[in-house]
Structure 1
Amino acid sequence: MIPVKRLEIVVAAPHARRITELLASHGLTGWTLVRDVLGEGTRGLQVGDGITGVSSNHMIITTCPPKRIEAVISELRELLTGIGGMCLVSDAHWVQH
């Protein structure tokens, strides 16, 4: 197993591509996107509008080598300050196969 940092990022659907592009700019090209996540935070209950999906949230899950996490988080924090959303970072182990 390889120690990694796990990132779980929740943003409004229209901003998901900006997040994946930011990750790619740091060499993080593997990710999973979960569509239409629901939740409640500082902006209230987020359930999407069900018609166009514009108000829907997506969650992006990825991993990062521990040595690169500070650079990724610094840039990600700046982007999330402008567009909203949240990011969780935790320790994890990648099971290579």
Structure 2
Amino acid sequence: MKYKVVFLGEAERQMENIAFYIGLDSLSMARKFIMEMRRFFFARLSNFPLAAPKVKGEIRMLPYKRYGILYIVDESLMLVKVLHIISGGQDWSEWN
């Protein structure tokens, strides 16, 4: 059975920022990148949410290219909550 994947507000804003940054060079590349990233995250998280390692408490991180997605899994509700999307160089250790 598949898990439902929900991007919380901050994660959506971070994805928009990534799209904006890439879009400064090419709008078509920004759209393509975001579509591919969403497809990857939804496929992985809806089917295998427990495969990524825990990095802080119950927070897990799944990498994609030079970005990472921070999320938590509620197994009782079959729900994945995406908290943040970060670039590889960001310090996220204080986030929750």
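Coordinate-derived values only; no laboratory data. The structure presented is a predicted model; accordingly, all values stated were derived computationally and were not measured. Cβ atoms are built from the backbone, for glycine too; each structure is taken alone.
Here are some notes:
- With helix-only ellipticity at 222 nm (-39500 (n - 2.57) for each DSSP H run of 4 or more, over all residues; to 500) derived as -12500, matching label from 1, 2: 2
- Set 1, 2, criterion relative contact order in percent (Cα under 8 Å, 6 or more apart): the highest-scoring structure is 1.
- The greatest value of distance in nm of label points 7 Å out along Cα→Cβ at positions 34 and 66 among structures 1, 2 is that of 1.
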